[in-house]
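FYI, it's all coordinate maths here, none of it is from the lab. What you see is a predicted model; the values in this text were computed from it and never measured. Cβ atoms are built from the backbone, for glycine too; each structure is taken alone.
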Structure 1
Amino acid sequence: MSFAVGVDAGGTSTRAALVDATGAVLGTGRGDGANPNAHAPEVAADRIAGAITAALGAHDPGAVRACVVGMAGVSKLSDQGVAAVFDRTWARIGLTCPVRTVADAEVAYASATPAPDGTVVVAGTGSIVGRIRKRRLAGTTGGYGWLLGDEGSAFWLGREAVRSTLEALGRGRPLDGLPSAVLTAALGLSGLDVRDDDARLAASRALITAANAEAPVRLARFAPLVSAAHDAGEPAAREIVARAAGFLAENALAAREPGESTPIVLVGSVLGGASPVGELVRRRLAGLEVLTSSDGVLGAAWLAAVDAFGEGAPRPRPGRD
């Protein structure tokens with residue numbers, strides 16, 4: 001008997017699934033985040049290896065015919081030294097098959113549709129749009145990281161929330177709603193604590209200091225405040241959400257050929273069904289086939305099954321987890 005293994009290795013968690021030629025999920029495994037840009041390569045590799053080992057259970061790793069690892073931060077493996085760390089780890093746990101590492105966007109796309117061509121839009125902490133051809137990432141729009149891009153992401157939403165709060169402080173605008181929520185989350189203050197010009201200036205300086213004292217990606221923690229303020233009808237939050245959705249929808253369309261009718265797969269917390277950004281993106285893409293990624297690890301397992309058993313490999317059936 002032979003098997004295929006799929007892995008979805010993200011920034012906060014890692015999941016693995018073992019499937020057979022019928023699409024049955026025979027075992028699963030979990031681990032902490034394994035993005036090699038966020039963790040030491042040795043740590044990331046060990047976490048993926050642990051998830052694979054758990055998914056294998058008592059099955060022989062030598063019977064695995066193909067393994068696909070969808071990895072956030074896969075570009076890190078372009079460093080030959082980093083790639084060697086992962087190769088040694090695969091050998092250590094007994095894998096003798098080819099291990100194909102791909103962008104997490106590829107496995108997310110494959111989890112939603114078997115169509116070989118299409119578009120994937122990812123908006124979580126960061127954002128990127130990918131053009132999928134023959135189930136491979138053929139090109140990207142955006143996704144340049146917090147310094148150069150990531151428009152529409154949770155990081156971007158959080159940064160805009162802080163910027164909007166600073167503008168409200170500096171221009172004497174009311175501090176209820178989004179500004180008050182940001183001040184409370186960042187400084188333990190509320191609009192009621194900032195009553196005069198001196199207090200506003202002090203709060204502005206303190207907010208700038210607090211934001212710069214943390215890793216830039218931490219700005220993503222303010223994104224839910226934008227969604228809440230949007231749902232309450234606050235104009236500043238609604239404007240931020242509209243711009244985020246505009247960036248993501250425009251990038252999605254820019255990645256496509258004129259008249260293209262292939263699926264568009266949405267991935268990530270910012271594009272979820274309960275997110276106002278996700279709702280607005282779906283409206284802007286009306287008329288196209290828009291899908292939502294269901295389970296990245298099953299997408300990875302199916303890509304591995306296609307590698308192992310051919311194009312006729314059935315899509316994995318959700319099983320125990």
Structure 2
Amino acid sequence: MVLAIILLVGIALIFPTWTSKIEGENSISELKQVEINGTHHELMIRGHDKHNPIIIFVHGGPGVSEIPYVTKYQKQLENNFTIVHYDQRASGKSYHFGEDYANLSTDLLVDDLLALTDYIATRFNQKKVILAGHSFGTYIGIQAAERAPEKYEAYIGIGQMSDIQESEWDGLQFTISQAASSGNSDDLEYLQGLTDKVKSGEMLTPRKYVRKYGGAARLIDENADLEKGFWFGPEYNLLDRIRYNQGVSFVQAPLIGQAIKEPLPTIVTKLELPVYFIMGQYDYMTSAQSAKTYLDQLDADHKEFITFEQSAHYPHFEEKEKFSKWITDTFAR
């Protein structure tokens with residue numbers, strides 16, 4: 001019995017990974033490691049026609065890859081776009097045991113994204129791509145868009161970060177009000193006790209409570225999706241899950257710390273390309289109100305704030321049909 005368990009674990013650790021095939025003469029369905037900016041990054045590229053416009057998605061977290069489960073939500077997009085997901089340096093399948101990550105920073109992740117953009121644009125012979133960041137990925141994505149607007153057709157911020165202290169204060173106020181209205185005195189007392197620390201930027205509003213009261217997701221269970229992808233999806237094996245956990249534990253403190261010290265409204269004030277913020281009305285992971293304030297201050301020739309009324313932090317997943325229609329109507333050729 002013990003030997004059988006060891007054998008099963010060993011197989012799970014090294015089991016080959018892939019992404020499901022898209023049929024068609026000019027289609028692409030690829031999962032592979034590519035060297036980008038001095039380290040190997042995991043890329044998943046999917047679409048029905050390689051001549052379609054390209055969207056590069058930048059995952060959040062930090063360290064929280066969406067590759068294990070995102071195919072569930074992007075099938076409609078694959079008809080009209082070539083979709084690129086990548087695990088960022090030190091995240092998910094891009095975490096490499098023994099590699100030195102002492103110099104990891106948000107600036108380095110921006111450099112990686114710019115290098116990845118060049119690789120994708122050259123490979124598919126397209127002058128520009130569409131850039132979409134989600135959650136913490138917006139912190140990386142919007143800086144890349146500012147530094148090299150000529151590389152991108154547009155920037156899309158989904159669950160856009162803004163001033164973190166302001167956003168976290170909104171999140172705390174939301175959880176306090178929800179705890180009070182639900183009559184949960186224990187939660188209410190605990191959350192009210194965090195007021196000074198959250199307001200000063202010493203800590204974030206605990207995600208456990210944001211999720212509990214519907215400020216993270218309302219129409220999906222993103223944690224269940226991720227777990228299902230880990231255990232049953234073809235893109236990750238057991239070793240990849242270990243990499244994922246190692247990456248999350250390593251990257252979150254330094255990268256979030258840098259973002260708190262350097263809030264986006266102080267470092268990105270102008271964009272020389274079209275910019276769209278896609279926000280769920282009930283998003284309190286990255287406050288929709290704070291994101292709207294940021295966009296209003298941002299200097300851009302074309303900017304739009306688009307609210308998804310049924311969603312929280314995952315509008316592109318929670319209302320995937322609406323998101324697919326919007327992005328297709330806006331960008332499909």
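Quick check on the output: 2.0 is distance in nm of label points 7 Å out along Cα→Cβ at positions 132 and 308, derived from one of 1, 2. Which one produced it? Before the final figure, lay out the partial values.
Working: 1: 2.0; 2: 0.9.
The read-out comes from structure 1.
If mean projected area of the Cα convex hull in nm² is computed to be 18.4, which of 1, 2 is the source? Spell out each step's value before the answer.
On the way: 1: 17.3; 2: 18.4.
Clearly, the read-out refers to 2.
Using the calculated result 15.8 for mean count of other Cβ atoms within 10 Å over residues 28-35, pick out the matching structure from 1, 2.
On the way: 1: 20.0; 2: 15.8.
Label of the originating structure: 2.
From 1, 2, which structure was distance in nm of label points 7 Å out along Cα→Cβ at positions 156 and 284 = 2.7 calculated on?
On the way: 1: 0.8; 2: 2.7.
Among 1, 2, the structure yielding 2.7 for distance in nm of label points 7 Å out along Cα→Cβ at positions 156 and 284 is 2.
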